[in-house]
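S.K.: Several structures are given next for inspection.
Nothing in this text is a laboratory measurement; each read-out follows from the coordinates by a stated rule. Every value quoted in this text rests on a predicted model; they were computed, and no experiment measured them. Cβ atoms are built from the backbone, for glycine too; each structure is taken alone.
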Structure I
Amino acid sequence: MTTALTINPELKAELLKFLKKNRNADLVTIYLAFIEEKYRLQPVLFPREKMIYQSLEDLTQKLEAQGKLWRETEITIQFGQQSVNDQTKKIYICPFTGKVFGDNTHPNPQDAIYDWVASCPENKERVGGLPVKRFFVSEDPEVIKNYTSERKASMKKVVYSSAITGKLFNTKAAVIDDFKKNHIKYLTLLEVQNQNRFQIQEKFLAFIEKHLTEDRIAEFVEALSQHTEFEPYLKKWVESE
């Protein structure tokens, strides 16, 4: 025997707030808002894969397991003083020597790094007989700090590169933080249900199909009917049916 669906005071307050903002919401819309609130759902779209996931945690766990979120990368930090200072926001790093060009210390740092790696004696990598123009980019203040002080000897340091952008970060946590800020979009459950451009994660789709049934919606209506505040809305929904 299944337990009757109940709406606790916290859920009731959230639903009434939602209905106040969305006066023309239909029954399915408010039901989806209820499910989203009840299960604390925060669906995310990962545009790169054209896939919607039930949560950010689901997405990051999958990408980390597949090695598609971050990679360990070794950088060289040259001896001496580099052309980087406390005002530098972006650096371009030669992977072969550690030579660095900063966005505020060179008039055209991207051109400069291209020219540098193309003629760098330590660059033994070739494509079609020509030196590769491979270099690192970082906007992470913690990575930039590695180059702001003068060094008496060159050193190697392990940092982390974004598997999506290739940019360097000082820690895995910084890569993940950048991913959360710049490479996903949060959606409501209603937006997930109403879209047809993106695939839905299999686990999440099964969750939606389990809850979006006539029986479950009928249970929800019965639960709403126990609270007088929802009577005007229920009357409107029944009439529209």
Structure II
Amino acid sequence: MRTRTFQIGERVILRRRRKRVGARVTQVDRWMRRVVTDLGERRLVHARALGYPDNEIFLMLEARLDRSLRSSRGQGSFIQELLAGYDARLLYERVHTREDLRRFLRHEGRLPNVRMIHFCGHGHREGTFSLTFEDIRLEENFDLFEGLAGKVVLFSSCEIGSLSETLQRLVDATGLAAVIAYRTEVQDTYANLADAMIYDRLLSSGATPRQIVKHVNAALKALGARPLRRSRVREPVLRCFD
């Protein structure tokens, strides 16, 4: 069990007024701690204003994939087992409609312990991602991500990362800490490997999302991993917008 010393790099909860905000310790000075909050604020606070999260939580929202596409992908149980080794917890929900997505983002997505929201489903270069029964045009639905300032959103979806201007506008409009997405089509095995690396870096390092994406791209290249079996990787497949 951790003592309440709040050392550099540790994940903490900052209590201020009636709100609780996720943060990371960057400097220790006797009873004072410098922290960077999930909202990007840099603050000097007394240690008694801090607490440890009960569990670090990640929210996964997964659409059911069309069986005709021959994809057996279902990441929920895989990520749950992965996170157990880090003493972290996964909230896993299926999303079939736009209202499903809105409801989970407005409630579970806004919990202070939730650091990253992981969407699993088909993405399309024309700017949409697919739920089970509906396609969502991202540029017309920024409102779905309101109230998530400081959170990381991971689109484990093909081609969403190619929407550079749209994703940057999404970050700027909502205050998200970052959006991580795949630039090209990817096979399930590649996405599972890359996503696992992203979780590992988030939980075991003090790196920023941009640094994490750079590290993961380099690791995938060193392993010789390919997003599609016959593809040649000339540019990084994962992209980060912050």
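S.K.: Quick check for you: by Rg/Rh (Cα atoms, Kirkwood Rh), for residues 51-170 alone, which of I, II is greatest?
M.R.: Working: I: 1.04; II: 0.96.
For this comparison of Rg/Rh (Cα atoms, Kirkwood Rh), for residues 51-170 alone, the top structure is I.
S.K.: Suppose helix-only ellipticity at 222 nm (-39500 (n - 2.57) for each DSSP H run of 4 or more, over all residues; to 500) works out to -8000; of I, II, which structure was it derived from? Could you put the intermediate results ahead of the total?
M.R.: Details: I: -12000; II: -8000.
Considering all the candidates, the number was obtained from II.
S.K.: Next up: Consider the structures I, II: one of them gives 1.01 for Rg/Rh (Cα atoms, Kirkwood Rh), for residues 131-178 alone as calculated from the coordinates. Say which.
M.R.: On the way: I: 1.01; II: 0.94.
Derived from the structure labelled I.
S.K.: Given a value of 4.0 for distance in nm of label points 7 Å out along Cα→Cβ at positions 27 and 163, point me to the structure among I, II it was derived from.
M.R.: Values: I: 4.5; II: 4.0.
It was calculated from structure II.
S.K.: Between structures I, II, where is relative contact order in percent (Cα under 8 Å, 6 or more apart) highest?
M.R.: Working: I: 25; II: 15.
Ranking I, II on relative contact order in percent (Cα under 8 Å, 6 or more apart), first place is I.
S.K.: For which of I, II does Cα extents along the principal axes in Å, calculated from the coordinates, equal 58, 40, 33? List each step's numbers first, then the result.
M.R.: On the way: I: 78, 38, 33; II: 58, 40, 33.
Comparing all candidates, it corresponds to II.
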